[in-house]
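Structures for review follow.
Bear in mind these aren't lab numbers, they're just calculated from the coordinates by the rules spelled out. Given the structure is predicted, the values throughout are model-derived calculations rather than measurements. Cβ atoms are built from the backbone, for glycine too; each structure is taken alone.
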Structure P
Amino acid sequence: MKHEGKFLRVRRYFLSGILIVLPIFITLYFLVFIFNFIDNAWGKILNFYIKKHLGFAIPGLGIVLGLVTIFIVGFLATNFFGKKLFLSIEHWFLKLPFIKPVYNPAKQIVSSFMSKEKPTFKKVCLVEYPSKGIWSMGFITNESFASAEKAAGEEMYHILIATTPSPFTGFMVLMPKKDVKILDISIEQGIKLIVTGGIVKPEV
């Protein structure tokens, strides 16, 4: 019994340590990975010539070049001709094979996180979608418009059925109000649930 109690204490200490150390490790690993990726992508060629002629490389050169490039692209994209140029490049880029399914969601996710405007979600809800017996979580975005309610013969909600990992993209459906189950959680908690794929549950 005594040995079992010690084992449980050790197990509790170990699990508590994991809960503290693992998120820190994942965050640092992710930051180092991004740093190395950008640094290698932008600075590898220049560092090759610098090392060849000067005998040393400059760590972080790729990061500096990347930031400068982003600034220049942003500057050009804010004027009329630059905007038209980048739209033309984007249009051509999307015609390449396998690009569109990756590029469009990536752009939507980045745009949603960079946007200064908060999404106008009203409430978090549950609806039976895409079929009976399967419940999907969504966000009520608005009351339905008059012509749709007239055609359906009942009051409805506009609901965004969000998709992981971006809570701001998914399927917009019109659902009768009587079939919508309102959840007693905040919009922020609903967003966390979608982003983590259900790993982080809302606190009661």
Structure Q
Amino acid sequence: MRVLLTGFEPFGKHSINPSQELIRSLPDTLGDDIKLFKICLPVDQQIAPENLLLQLHRNKPDVVLCFGLAPGRSRFCLERIAINLMDFQIPDNVGVKITEAPIVENGPTAYFTNLPINDLLSILLSENIPARISLTAGAFLCNLVFFRLMHEIETCLLSTRAGFFHLPLLPNQVIDSDKPSSSLSLDKVVQAVLLIIKFLNQDLTSG
């Protein structure tokens, strides 16, 4: 199985992005039958989706797993839906702030992930990893790349399985904060991702 994994560089007031740290922490292979392709996307509304789609067609993965930071969330979040909307609350890292604009003009309103997220959630919870299914990926870069990814899979008639996951802050990002904030350790995040990949490999093999 070939798996493409993406994270994001830091953005806004955050000097660290847990999704970038995740990508750096993962190996290149898992056993003899799983190859991982890992990229860190810029927080740039134009370049981020372009880079993702380039890697999608170059590496032809069976599975694409995208990750991003969601400050304020307390659990590993499995996103169910991407919406056709850009409505940035802050500028991206090149200073662009887009409000109330479609991602794809005259495109569908939304796409659902084609990952078996209910099964994945059960696996994570059984391993004591705090996780939940989320019904909003926001309207910033995370949702943007998620939507563009699913749109590409749909329009190019690809068999690729794909989805997006939001991560809480890391403990070292909140330890000196004046406001109480939730966090999740990088070890737990890595454990969750490895469980997801291994389950999907078994699912594809048995299918």
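When helix-only ellipticity at 222 nm (-39500 (n - 2.57) for each DSSP H run of 4 or more, over all residues; to 500) is computed across structures P, Q, the figure -19500 traces back to P.
As an exercise: FRET efficiency 1/(1 + (r/R0)^6) of positions 71 and 143 (r between Cβ atoms, R0 = 41 Å, to 0.05), calculated from one structure in P, Q, equals 1.00. Which structure is it? Don't jump to the answer; show the numbers that get you there.
Values: P: 0.45; Q: 1.00.
Only structure Q yields this read-out.
Out of P, Q, which one gives 3.5 for distance in nm of label points 7 Å out along Cα→Cβ at positions 15 and 159 as computed from the coordinates? It would help to have the intermediate numbers written out before the result.
Details: P: 3.5; Q: 4.8.
Label of the originating structure: P.
Computing distance in nm of label points 7 Å out along Cα→Cβ at positions 79 and 183 across structures P, Q gives 4.8 for structure P. Source structure of the calculated read-out (mean count of other Cβ atoms within 10 Å over residues 23-30, 13.4) within P, Q: Q.
For structures P, Q, calculate FRET efficiency 1/(1 + (r/R0)^6) of positions 55 and 135 (r between Cβ atoms, R0 = 35 Å, to 0.05) and state which one comes out highest. Mind dumping the intermediate values first?
Values: P: 0.05; Q: 0.80.
When FRET efficiency 1/(1 + (r/R0)^6) of positions 55 and 135 (r between Cβ atoms, R0 = 35 Å, to 0.05) is calculated for P, Q, structure Q comes out on top.
Suppose you compute log10 I(q)/I(0) by the Debye sum over Cα atoms at q = 0.08, 0.17 Å⁻¹ for every structure in P, Q: which one lands on -0.53, -1.24?
Working: P: -0.53, -1.24; Q: -0.25, -1.21.
Traced to structure P.
Among the shown structures P, Q, from which was the value 10.9 of mean count of other Cβ atoms within 10 Å over residues 127-134 calculated?
Numbers: P: 10.9; Q: 15.5.
Value 10.9 for mean count of other Cβ atoms within 10 Å over residues 127-134 corresponds to P out of P, Q.
Relative contact order in percent (Cα under 8 Å, 6 or more apart) was computed and gave 27; which structure, P, Q, did it come from? Derived from the structure labelled Q.
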